[in-house]
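Values in this text are rule-based calculations from the coordinates and carry no lab data. These figures come from a predicted structure and were not determined experimentally. Cβ atoms are built from the backbone, for glycine too; each structure is taken alone.
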Structure P
Amino acid sequence: MKPSFDILIVGIGGQGTVLASNVLGEACIIENRSVRSAETHGMAQRGGSVESHIRIDGKFGSLITPGTADLLIAFDLIEALRYRHYLPAGGRLITNRHFVVPTSVYQQELVEPDEESILAALAGLDVVCIDALKLAEEAGSSLSQNIVMLGAASADIPLRIETLEEAVRRCVPPKTVAVNEKAFRLGRAAVGERGVP
């Protein structure tokens with residue numbers, strides 16, 4: 001068994017992948033766990049792909065090797081498809097069912113992708129697909145989709161729920177704490193305690 005628990009968070013610029021990785025890093029600090037992280041940005045301000053690597057209890061490097069991630073959290077369905085190679089066969093993927101078109105994955109395609117074809121391409125993985133936008137709006141702000149996604153993935157993350165909630169409170173802007181707390185809980189409830197929708 002490898003020593004670290006490796007999480008890759010992916011999305012489009014502006015969706016809050018870096019904030020989500022900061023929440024996980026803060027939660028590790030609260031629990032006095034070792035954490036290594038790195039972000040890569042592909043023209044993020046122009047809707048490009050953004051990835052955040054988080055290695056809980058990691059000791060050797062910040063980047064996750066393709067095929068070895070323990071969990072992939074995708075804020076965009078097309079980005080889930082783009083980064084699926086980071087998971088082993090049967091790996092756990094928590095994804096938002098919405099996607100932004102076009103992104104770099106489909107720039108050369110003539111046919112716009114649809115949810116059904118993307119999910120079919122993700123066959124072979126343990127996929128949980130949720131409507132993060134709907135839950136974020138229910139929480140009070142569409143901008144809280146990233147925290148909804150963390151809540152949805154929380155049953156699969158080896159950190160205490162109370163710690164994750166405290167990290168959310170510490171990392172989001174003070175005036176948005178109540179909305180983000182609700183967003184986290186709605187995301188968690190949507191998937192359930194054992195990670196099953």
Structure Q
Amino acid sequence: MIPDQKPLHFVTLLGSLRRGSNHAAIARALPALAPEGVTIEPLGSIGDLPLYNADVQAEGFPQAVLAMAEAIAKADGVIIVTPEYNYSIPGGLKNALDWLSRLPAPPFVGKPVAIQTGSPGPIGGSRAQYHLRQMLVFLDARVLNKPEVMVGQLMSKIDADTGELADQVTRDFIANQLRVFATFARR
């Protein structure tokens with residue numbers, strides 16, 4: 001098989017806990033938007049992880065942390081889809097990254113990562129994206145720089161009846177990022 005055609009498997013790390021999350025709609029759309037030869041599946045919920053506590057870690061890493069780390073380690077790349085909370089990332093996502101960074105073999109080291117953010121406002125979660133990029137430097141991840149996916153006015157891009165990502169321009173833009181990410185991950 002030609003190296004640039006190697007099948008890839010990506011996982012999504014969702015930064016939202018809300019049942020009707022618009023960001024979950026983006027994450028659910030990814031498998032259908034992926035280029036040929038790329039599969040995408042969700043990781044477990046960040047809501048399954050306890051708040052990071054060194055005392056808990058001393059007793060042993062929670063099973064949910066270990067399962068998430070194993071899935072990330074096995075994947076060819078990670079796509080983080082997250083809202084912006086208070087000009088940064090949600091606390092649950094930060095908590096997940098804190099847990100994952102403390103493992104003996106941190107799963108983000110050298111791992112290709114793509115980021116997708118959105119917000120009800122016009123700038124699409126850019127502040128969360130840039131904070132997340134700073135954290136991923138510490139985690140030694142290999143982050144895709146461009147194209148950046150920042151979906152402004154996200155609620156207008158979600159079908160109110162189905163809860164699915166319906167805006168074709170946004171779907172096309174995300175599909176393009178996934179094509180670029182696949183090339184990036186194969187390098």
- Entry that produces 48, 40, 33 once Cα extents along the principal axes in Å is calculated, selected from P, Q: P
- Note on the structure: Comparing relative contact order in percent (Cα under 8 Å, 6 or more apart) across structures P, Q, the largest value goes to Q
- Message: On distance in nm of label points 7 Å out along Cα→Cβ at positions 116 and 132, which of the structures labelled P, Q is highest?
- Response: P
